[in-house]
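Throughout, read-outs are computed from the coordinates displayed, never taken from laboratory work. Not measured: the values here are computed from a predicted model. Cβ atoms are built from the backbone, for glycine too; each structure is taken alone.
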Structure I
Amino acid sequence: MRRRCFPIRPGRPRQWGAIGYVTVTLPIGGLGYGLLEVIWRGYTHPSMILTGGGCFAVICLLNRKLTRVPIAVRIALCTVVVILAEFFVGLLVNRVLDMNVWDYSGTRFHLLGQICLEYSFFWLLLCTVLSFAVSLFVRAEKKRGNLGK
């Protein structure tokens, strides 16, 4: 029997590897968050595009791998990830690199001007929408056999 040059065979479902997964989710999340920020405040920053892409990749990964965990727990976990990412990226770009990308010092219930309760609520809403959307996508892909078990 002759060996084929390509490992993908017609009719077989495509399995997503880690590199393919990141190359899809990172730009989608980055561009999506960048667009959301431009709509919300009129501009964005490259650090926010990278952070948004990374957060989206983690949200997708958590909702893909933790399908047996209740959706409310996944939403809470995703929200914590986003808030921590905002805090640590804020410390880096605003405090260490002195870029002054954002400052929540003027809002109530802020932590070092990098995160605040008001925006944490918005991240909760966004993580809720994304978690439900990713869960529906994962369920559909599993039915088609594209994600394995």
Structure II
Amino acid sequence: MVWGTLDVLVGLLMVLTIWVVLPARWMPVDVIGTTFAIASIAAGAGLVAGAPWARLAALALGGLTLVGGIALVTAVAFTASYLSGVYGPVGKGGAIILLFVALLMVPYFVLLPAAKIVALRQRDAGGVGPERAPAPAQPSGS
């Protein structure tokens, strides 16, 4: 229920950000961002409703978001490094801004999807841990 609600809220926030807050339209951002937002809303609504397909959809979306987020943060960090090295003092200012942007991306595009994947997979496994581990099989005496 919690992850479904978070998915719906994140999806709505993405749609609002892409179509209301961003001042310019750029097709790759619009298409990819809107697709992720709609998928997030659908997976979240499915989790809240208890649909049988929802957990698999949320795990797949979390994996795609995690991989994409790691790639995006890495690309921004490499761009900051390039700006700092090539453009001297002006590039260092741009690099600082880009590093702050990368740090702001980490919670939403890396940590949140990773936490969701871990939580949903633990729920699939029944929360098996040391205190709930199945008892070892007893050897038969014959």
If helix-only ellipticity at 222 nm (-39500 (n - 2.57) for each DSSP H run of 4 or more, over all residues; to 500) computes to -25000, which of I, II did it come from? II
Identify which of structures I, II gives the largest calculated value of relative contact order in percent (Cα under 8 Å, 6 or more apart). I
Taking mean count of other Cβ atoms within 10 Å over residues 26-33 as the quantity of interest, name the structure among I, II where it is greatest. I
Looking at structures I, II, which one was Rg and Dmax of the Cα atoms in Å calculated from, given that it came out as 18.4, 71? I
